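Novice: Multiple structures are listed underneath, in structure tokens.
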Structure P
Amino acid sequence: MATVPAFEAKTKFGELLDRVIAGEEIVITRHERPVARLIAEGVGSLADIRRAGEGLQALQNEIAVSQEASKSVTWEDFKAAVEEGRR
């Protein structure tokens, strides 16, 4: 992830858009503090990404507890957990 000062972002906006289209994420700063983020359209929002991460963490914890109880996770347990996460 690249960090670009606001003045530079203003003067090189077209170039930054080309970089974003190529898959790069750009953070724009003002006085060295992040104020905006350029990402390609269609990329999930930060809130969506955080929710997905929390869901994965919960699944990991559930698997750890299950492994402690049975020392193995069955394929059916795994599939059920994945399906539950999709809801």
Structure Q
Amino acid sequence: MKTGGLREGLRAIHIARAHGLQIMLSCMVETSVGVTAAAHIAPLCDYADLDGPLLIANNPYRGVRFEGARLILPEGPGLGVTRVA
């Protein structure tokens, strides 16, 4: 979200790496849609702070799961995000 989407996020990661910089991926307070998308590129980063969905009482989506400090990606098509019934 902060870079304008996944494509621009990936571009920023590649530019930072080309300059020898470390990468921290983070989020704002947002639903599982944006955070699940970010979690898909988290392996390219040195640090990740993607706790946005944990701060929302009425998150209408199911996506990335949290097991302690581990991010578990959903297995569905696309990002794997589903709407909570």
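Novice: Give the label, chosen from P, Q, of the structure having the highest value of FRET efficiency 1/(1 + (r/R0)^6) of positions 29 and 61 (r between Cβ atoms, R0 = 35 Å, to 0.05).
Specialist: With respect to FRET efficiency 1/(1 + (r/R0)^6) of positions 29 and 61 (r between Cβ atoms, R0 = 35 Å, to 0.05), the highest-scoring structure among P, Q is Q.
Novice: One of P, Q was used to calculate distance in nm of label points 7 Å out along Cα→Cβ at positions 5 and 37, giving 2.4; which?
Specialist: Comparing all candidates, it corresponds to P.
Novice: Once relative contact order in percent (Cα under 8 Å, 6 or more apart) is calculated for every structure in P, Q, which label goes with the largest value?
Specialist: That would be structure Q.
Novice: Out of P, Q, which one gives 45, 25, 21 for Cα extents along the principal axes in Å as computed from the coordinates?
Specialist: This value belongs to structure Q.
Novice: Here helix-only ellipticity at 222 nm (-39500 (n - 2.57) for each DSSP H run of 4 or more, over all residues; to 500) was calculated and came to -8500; which of the structures P, Q was it taken from?
Specialist: Q
Only the coordinates and a few stated rules stand behind these numbers; no lab work does. Since the structure is predicted, the reported quantities are computational estimates derived from the model, not experimental observations. Cβ atoms are built from the backbone, for glycine too; each structure is taken alone.
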